[in-house]
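Once you scroll down, you'll see the structures, which are given as structure tokens.
Just so it is clear, none of the values below were taken in a lab; they were calculated from the coordinates. Here the structure is a predicted model, which is why all the values come from computation and not from measurement. Cβ atoms are built from the backbone, for glycine too; each structure is taken alone.
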Structure P
Amino acid sequence: MSITGIIATLIIGFFAGLIARFLKPGDDNMGIIMTSLLGVAGAFAATFLGRALGLYHEGQAAGFIGAVIGAVLVLVVYGFIRKAAK
């Protein structure tokens, strides 16, 4: 992945994390930094999963909708892990 692809994924991931947090129901007591990090993780996950499935080619990042879906999935997994740790 090129540096511009990484920067684009970071920016898209930030906004995707905010939207995913808005879309996912429940009370997740986390701040803006953790929300952003999980959104970025979701964007990267969506990019790599999309490439593995043949949806994206090398050098392409996940689209905004794919990044939001990835971020929601990462938030759900994070919520399960937090509940299991309690």
Structure Q
Amino acid sequence: MKATLSNIGCYTVFSAGDRTIRFRAPYSLERYTAIKEWDNGYIVVMAKYKQNKKDEEEYIDLIPILDNLYIDADAFLSPIKEVNLSYDTD
């Protein structure tokens, strides 16, 4: 299964299958620009921030977020083999 990562306003959006989770992103995040690595819940991304001209490497750990939402992290993450960026808002 492929998942998607994006941001809308001050939220990061992660979708896989029929589930979408949203969580706070840094206030100055403009957008994620590249997925560098996916490791079963741990994402290395490049991100563009308002205060910097160059993209920065960032890290997102979904496991504590899923745990706080009472979502079984193993069941949710194990089918995901790839994460892509998506900014399709239609």
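With distance in nm of label points 7 Å out along Cα→Cβ at positions 10 and 66 derived from the coordinates and found to be 2.7, which of P, Q does the value describe?
Q
For relative contact order in percent (Cα under 8 Å, 6 or more apart), which structure out of P, Q has the highest calculated value? Write down the numbers at each step before the final one.
Working: P: 38; Q: 30.
Across P, Q, relative contact order in percent (Cα under 8 Å, 6 or more apart) peaks for P.
Assuming -26000 is helix-only ellipticity at 222 nm (-39500 (n - 2.57) for each DSSP H run of 4 or more, over all residues; to 500) as calculated from a single structure, say which of P, Q it is.
Working: P: -26000; Q: -3000.
Derived from P, not from the others.
For the read-out distance in nm of label points 7 Å out along Cα→Cβ at positions 42 and 74, a value of 0.9 was computed from one structure; give its label from P, Q. Spell out each step's value before the answer.
Details: P: 0.9; Q: 1.8.
The read-out comes from structure P.
Can you say which of P, Q returns 2.7 when distance in nm of label points 7 Å out along Cα→Cβ at positions 2 and 18 is computed? List each step's numbers first, then the result.
Details: P: 2.7; Q: 2.1.
Label of the source structure: P.
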